[in-house]
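In what follows, structures are represented as structure tokens.
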Structure P
Amino acid sequence: MNPLKSITGTIVSGVVLSAIIMMIYSDGSTNPLEWIVWFHVLAGIAWIGLLYYFNFIQVPAVATALSEVEGGGPGAAGINKYIAPAALLWFRWAALATWLSGAAILMHMGILGDAFMLKSGAAVIGIGAWMGTIMLFNVWVLIWPNQKKILGLDGQSHDAEVIAKAKFVALMASRTNTLLSIPMILSMTAFGHGGFPF
């Protein structure tokens, strides 16, 4: 049985391989913080990966598909019906998992309050934590509710003006998250490697 034939099998195999590597190369002790960091990074890759997918691939592809409808093109129906809802499901839950695991890391380190107060020694990671918090807010309060309107996932009919406004709000929140992701990642990596010690 090939585990790579299913996404579940692939993920389980990746977790098992990670555990084997840890057992082989650890000295027998494990740091619980490492498991939280590992999960945080995995969730963050899923979240930011999907954010970049939406901004760099899906939004331009939908625009192109819509511009070609009059010439007999397929339009955006396939993307909007099959791809976008699944991607948005993973996107919003990965965002929450990333934020919660990040808060758990800061709590485990005993600097949760200091980080959010931007106190000395925790200011760099605190800047990243605040950016992540703004991004989480954008996902759940601005992007997801407006995408439900755009894609018809809220079970209601909306006129063109409402859809146009929803598209604008969702796009601006998504672009804001893309912008914030760049310095947020810098804050995370700088803190982890002792950078910008203020």
Structure Q
Amino acid sequence: MSDALAGPDGALRCPWALSTEDYVAYHDEEWGRAVHGDDALYERLCLEAFQSGLSWITILRRRSGFRAAFADFEIARVATFTEADEERLLADPGIIRNGAKIRATVANARVLTDWAPGELDELIWSFAPDPASRPVPERLSDVPAVTEESTALSKALKKRGIRFVGPTTAYALMQACGLVNDHLADCAVRNTG
């Protein structure tokens, strides 16, 4: 028996998506859908790092603040941030004011400016597992927090100088960006992306 629950429109969804309207929209329109492009993936990588230790709804509700604070996550622009910018960000109520995460976001942009265009996209997507090799989750308990692929992705990113991306954060990134499809079997969104 699946853990999927009926949403406000009667369609079955992953149960985590039903606690707020914000989650329903994120679940239905973004989560698990393929994301490509270095800046887009950099944004997701940063947001997943900021989420570490917090609930995703906290990040989701501040995403517009994050985008404003971090120059729409354009790698080239964030890489030019100075210590004064980092101090400004520490005082910005529109984001999570965690110094280590802010510094990692800026440092990661600086690292990525030395990569070739498309290289972040190519690296991240090279760790996408074969969908046929993964069982379709029926219950939330079937969805892992860490996999061999996310551990390998974390190691590869860290080896290349990217900070604040452990195996759990890497797996959340994989879920959010569509490298894996962890929508439950009975979820109405599972096969729509």
Structure R
Amino acid sequence: MEKERCSWCRGNELYEKYHDEEWGVPVWDDYKQFEFLVLESAQAGLSWITVLKKRENYRKAYLNFDFEQVAAFDEKKVEEMLLDAGLIRNRAKIEASINNAKHFIKIRQEHGSFCNYLWAFVGNQPINNSFATLSEVPAVTPLSDAIAKDLKKRGFKFLGSTVIYAHLQATGLVNDHITTCFRYKEIIE
């Protein structure tokens, strides 16, 4: 018998693996947080499966999402990335990711880690929503609005409220698995 999953991932092996193993799992690692910020920003206006298919290319181009190295990328590197068919070749998104790496480092210096900064918005405890259907899950919330506003004030780009809410879901600050999904209770436990 097939496991009950959130409907958005069904029918694609890569999507299901991501859903089953990563999505909604609390992330306390700054490198993983940065990875998801880069990927979520790259996804803006596109489907998540498009980004998942290119994830390994991003891992290589972004040097395993080492924010210190990404912050040092120069114009030559941007031009090189724009020629890489394995990436979403959008100059504004690539430049934003480099900019964001620099501000990510500043947040780490101020708060000890990016995780300390981000998790403080939820009192260091995941928010476990109880949605019965995908249609109940919001695209933005007052929480994502507040975080996006603060990040923008700090100089981040391409990280609006919708992107931030997707980030909170992906990194487990918010559990938005529907209640009938097998991962819903597993994540809570």
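Computing FRET efficiency 1/(1 + (r/R0)^6) of positions 9 and 121 (r between Cβ atoms, R0 = 41 Å, to 0.05) for each of P, Q, R, which one ends up highest?
Across P, Q, R, FRET efficiency 1/(1 + (r/R0)^6) of positions 9 and 121 (r between Cβ atoms, R0 = 41 Å, to 0.05) peaks for R.
Consider the structures P, Q, R: one of them gives -17000 for helix-only ellipticity at 222 nm (-39500 (n - 2.57) for each DSSP H run of 4 or more, over all residues; to 500) as calculated from the coordinates. Say which.
Going through each structure in turn, the value belongs to R.
Can you tell which of P, Q, R yields 1.17 when Rg/Rh (Cα atoms, Kirkwood Rh), for residues 33-96 alone is derived from it?
Numbers: P: 1.17; Q: 0.96; R: 0.91.
The value was obtained from structure P.
Bear in mind that the values in this text are calculations on the coordinates, not laboratory data. Remember, it's a predicted structure, so these values are computed and weren't measured experimentally. Cβ atoms are built from the backbone, for glycine too; each structure is taken alone.
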